[in-house]
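Before anything else, here is the set of structures, which you'll find just below.
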Structure I
Amino acid sequence: MRIGITCHHTYGGSGTVATELGMALAKRGHHVHFVCFAQPYRLRFDPNIYFHQVEIMHYPLFEHTPVSLSLAAKIGEVICTEKLDLLHVHYAIPHAAAAILARQVCPIPDVKLVTTLHGTDITLVGQDPSYFTITRHSIERSDVVTCVSNWLRDQTVERFGISRPIHVIYNSVDAGRFRRLVPKECSRKRYAPKGEPIIMHISNFRPVKRVLDVVEVFARVRREMPAKLLMIGDGPLRMPAQEHAQKLGVMHDTWFLGRQDEVETFLSLADLFLLPSEHESFGLAALEAMACEVPVIASRAGGLPEVIEDGVSGYLCPVGDVDAMARRALEVLRDEATEKMIENAALRRARTVFSADAIVSEYERLYEAVLNSNSIVI
């Protein structure tokens, strides 16, 4: 198949999922064309992968550059020149809307459109009155719509009054890449010179991630035992998180490492992963930690209960309950048997329920079904 993929190129779950999916499809022999504003940060070379950068025209008349039109024009161009069979866009706004426009202006009328919803396109952007109608239209006019969790599907149906079928296909993890590596002793000593437990958080540091709660939980753990905190990622709350760590007296035990491409290397150093988000449509960072045999303590919110079995493959706590998260963290870090039990259960779940091979095959079946269907909804 000739597949076009459009996603956010920046650090975040939806772009990661789309890029990993595209690379896996390329390894299976499909021709995959990424159409994005910049090269996705996890994209790696493969002879079956092509990258088409969206060109943005800057003109004094435009106070705000019409980037969505630029995206639609580039998608239409790629449809025509590469004779695509289908487009798979990640996020309703602006990607699905741009793809719908691109199909209307392209002389190849039967290219199919698969839209995957990831979360904030439904719960935040799509709920803005100025975007509600176009978001709903983008969902309704896609040939197939998928969501990354049952929670997100239910939110989409409820918030937009959607009656069409929406397929749930979970995010996956590449077990070949995300696995517990044997770190160099010098790597661990760099962050924990006396062998202290290492707690980790990875995100884009947006308010929904509640990164200040990460620092709060760590400060409570630090009062009870030596430990180190590694904060990976960047975003609007990085500076407030650093200030909060300073205020709580744990900045000397905390490392802010910024954005990192090879997060599996850092996860292999970790003894515990914290994800106290306000909500997560899925929780890819948690899944990648689980695949690396790192116990996860997360919020009981959004799609996270579909990823983590509370008390089995990790722990779930109420949103904002930093005391409960700290208690669970201490329980894991102090009890080797509990830690090992959770590590083993997390690894099993990551490699079975969320195996990349199984999830990519599910997408392939979906593509084949829509390409063989004459109806808009399958």
Structure II
Amino acid sequence: MSKGEGPLRMRDVAKYGVLLLTAALGYGCSSAADDSVPCDLPHIAAEQCAEAHAMALPAALPASHGNKYADDENSAKLGFSLFFDSNLGTGISCATCHSPEHAFADRVSVSVGKGTGTRNSPTIFNAARLRVFFWDGRADSLWSQPLGPIENPVEMKSTRLALAHSIHDRYQAAYESVFGPLPEMSAWPAAGMPGDAAFDGLPVAVQDQVNRLFVNVGKSIDAFMRKNATSAAPLERFLDGDSSQLVEPAQRGLRVFLEAGCQSCHSGPMLTDEGFHDVGFPSLPGAEPDPGRIAGIPILASSPFNLEGPYADPDPAVLKAELPRASRTDAGAFRTPSLRNLTLTFPYGHDGALPSLTDVLAVHATALSDDERGDLLAFFQSLNGSYPAPPWNNWPTPQ
């Protein structure tokens, strides 16, 4: 959808979206005979029953692609410390924009690190269940995702050389317990990244050592973020047969969600197709037009840290395919956000222009009645899980 088409009318796309989704995922009702079988969920029609059950969150996490250290406990412990360490980013840590007190988001429209950004920080809850990252999809793994913010001048404003020295001075034992001996770095410049003379003047082999250390930091943060998954929500217990887990308005809201075709984009356990769409959301007053996906594709394609690059660990589960190319339809398109823990992670939209879910539905669900929107809001409450269990909820004191 182009920007000129205005807000998405969910009822308008319902029939096409549901057919497309069920064909792609293979769990739709396949015949009229299937429709005659009553659904085991109250208020849900037979033809939407399988789609409702497909929303259940599996207990196990999917594999972390390209990271053989993703499930190493020592790697996760190192990543846990690094996530909260502001010394890695000249006074800014990952937790600055992904605060545990705010469901690992920051509850401001656009995030503020060393400068003010242009986009809203999504929660990292359950990020390990996703395949693409950032609003524009410019990272294809959870281990490569933290690397950009570390060096971004308006986020953490550090460099990979400065980070290497910090790891040597403060985390050597923890790092070496996972990744093996650190390289000899006494002659390395104190700071620098590609584009800086200090980094670009290093021999190629040394640049590779710096990059591998940089990547290993991302892989340990990935290992921590895999621990930062919320528990099953009331929706899961409802889908398992306990109808008391959803109040009556929430049960009706699930029906509205399915009948309106919301699952054409918000499908599966994370309630996202991880696709890119322009749904006509407003931007903050005075904001420059954001190119969205069309800008993210070349960043991903040129990154040495994508899953086709030399720093991804061998991964037979990843089908090596040509990286996507930009097209004019990608302009202004953003990744479909997950609806998990939705009510905890306001404001909404790529730049947080919509303060509440009521505002979202006023823009995004204009075909629904006030009662239907109210039921949807009740349903959204059923998507909140619990924080991770100890020791992963014992947040360290900021450093």
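Points worth noting:
- Each of I, II could give distance in nm of label points 7 Å out along Cα→Cβ at positions 335 and 359, but the derived value 3.0 comes from I.
- Among I, II, which structure scores highest (criterion: relative contact order in percent (Cα under 8 Å, 6 or more apart)): II
- For FRET efficiency 1/(1 + (r/R0)^6) of positions 151 and 191 (r between Cβ atoms, R0 = 41 Å, to 0.05) computed as 0.75, the structure of I, II it came from: I
- Which of I, II yields 12.2 [Kirkwood radius over Cα pairs in Å, for residues 207-270 alone, calculated]: I
- Origin of the value 8, 24, 24, 20, 15, 7, 1, where P(r) over Cα pairs in 10 Å bins from 0, in percent, for residues 135-294 alone was derived from one of I, II: II
- The greatest value of FRET efficiency 1/(1 + (r/R0)^6) of positions 71 and 287 (r between Cβ atoms, R0 = 35 Å, to 0.05) among structures I, II is that of I.
- Distance in nm of label points 7 Å out along Cα→Cβ at positions 175 and 367 from the coordinates reads 5.4; which among I, II: II
- Structure from which -0.84, -1.30 was derived, log10 I(q)/I(0) by the Debye sum over Cα atoms at q = 0.11, 0.14 Å⁻¹, options I, II: II
- Source structure of the calculated read-out (Cα extents along the principal axes in Å, for residues 55-238 alone, 60, 36, 26) within I, II: II.
- Parent structure of the calculated result -13000, given that helix-only ellipticity at 222 nm (-39500 (n - 2.57) for each DSSP H run of 4 or more, over all residues; to 500) is the read-out and I, II the choices: I
Every number in this text was worked out from the coordinates using simple rules, so none of it is lab data. It should be emphasised that the depicted structure is a prediction, and the values quoted were computed from it without experimental measurement. Cβ atoms are built from the backbone, for glycine too; each structure is taken alone.
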